[in-house]
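Read through the structures below before going on.
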Structure I
């Protein structure tokens, strides 16, 4: 049964908002997992994400889609690379949250759209419009300002943006033939043997926290699977219902919430130089967004023009 367009529009925005809201609230979740360290948290996140995906695939009778992906060597090679990149992203992010660098994490996700455009030039040999060059220039100046005024290169921000940008590029190469759920299942399946080996090693040397900090702690670690998989599924559902321009605007909700949490709740410092860097990035994003909306409108008008001509008597 096909969902009517009105129903799609009605559900698209709440689904997308929920996904980015969960991602934006992540800094509130990871401190609950202490005394587990970043690597132990990521290992549990990998293992329990796979469990969550398998359960959902089985419940929806779509395990065959996951098995099909496993039997496609080229696709699995790309997903293995994607797995490495997203694990680098996850680990850096958890480290940032647990070491009171939430503002650096927020900056990384603000920078991400700019870095994605840069990757298009370097990797895909895309030609940029003037506004896109201006946005990239502002982003580069922002990094220089932050590097010279806040005590070094903002490596957390750059690693987060770089890893996720490359991850998005690899996922784009995988194509739409792999759904969000089987794709995440395949990515975590690749990494699960290594994650389990690390967790068993921690248990063997008495450094693991899963079985030593009580049932509540163990359940929180196990919930990493839901926390990882649920927003991805919500985002996937929203992306099928919303225009790309709306999805693009919603993505800024995540770093904005992270920024507010870092500034207001965790009390991280915002000296004038850091404010200057953030403002430059925000201006760059405004330029990039306005240009994207104009280009999208021009493309729609160009596509509609032949149809208008054809219908004339």
Structure II
């Protein structure tokens, strides 16, 4: 096993190093006046130093982010803030990493990531920071498994526009707003790769702020298929994402009751079953059905989502 590959936890522990969500809101690093508002509206903020910031404002954006992360006005909580840095080819990455090294930042997004060597360099400069590669290029898609296995990586993210450009296409979506076949394929590929490597996946943005129905459909798909969170580009998108990730009352009641039964079978204390390995016991009966480990894990995930959406 190479130094960049580590075994991942199983079962309920999946994604334990990154559990933010479900609504992650992008905010330009050049707009510190929006930092606090974004933090209030979303579960976490992705402060962008890359595409959302024009070249002439990069240095000021870095200063804005460092100031906010160090809890000067306007402050950003390090536990719920991600920073998307620039690519190495931009010539801005070294300055980004130098600036962020002086903060208590927990998560950094690596756009257009393609090699484990990029991650090695970033991890060396920001030890202990969880890295989230953003799969946005054809090569990145092919290298996604290797990236996901890196010891510093805590989740996979993906994006559409750079991908379709890299493929030689002109638009990532059909006229009705749905993703074209190749984009849907890549989306599922990233999700499967992340799950196989036992880390969470983050779904990309819905760029159309006017198409609320498309956002609802994409958010429901993301929640049902297994994405831990979905990125947003406007505060008005946050509620739709949260609704998609919020379990129905009946589902919450079922999950709580099933976990209580699991705890009894396994001899666990109250609430221990929320986080215990589902294989602690074999199959058992619950409400006239036989329950095994996968169903226990599903119940744990329902309660995890319930808690996440109750925070706001």
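Where a number appears in this text, it was derived from the coordinates with a stated rule and is not lab data. These numbers come from a predicted model, not from an experiment. Cβ atoms are built from the backbone, for glycine too; each structure is taken alone.
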Value 1.4, calculated as distance in nm of label points 7 Å out along Cα→Cβ at positions 31 and 215 from one of I, II, is from structure II
Match the computed value 2.8 of distance in nm of label points 7 Å out along Cα→Cβ at positions 127 and 255 to one of the structures I, II, and report its label.
I
Origin of the derived value -26500 (helix-only ellipticity at 222 nm (-39500 (n - 2.57) for each DSSP H run of 4 or more, over all residues; to 500); candidates I, II)
I
Please state which of the structures I, II yields 17.1 when mean count of other Cβ atoms within 10 Å over residues 95-102 is computed from it.
II
Here FRET efficiency 1/(1 + (r/R0)^6) of positions 55 and 159 (r between Cβ atoms, R0 = 35 Å, to 0.05) has been calculated and equals 0.65, so which of I, II was it run on?
I
If log10 I(q)/I(0) by the Debye sum over Cα atoms at q = 0.08, 0.12, 0.15 Å⁻¹ is calculated from each of I, II, which structure is the one that comes out at -0.41, -0.91, -1.36?
I
Consider the structures I, II: one of them gives 17 for relative contact order in percent (Cα under 8 Å, 6 or more apart) as calculated from the coordinates. Say which.
II
Computing distance in nm of label points 7 Å out along Cα→Cβ at positions 63 and 183 for each of I, II, the value 3.8 comes from structure II
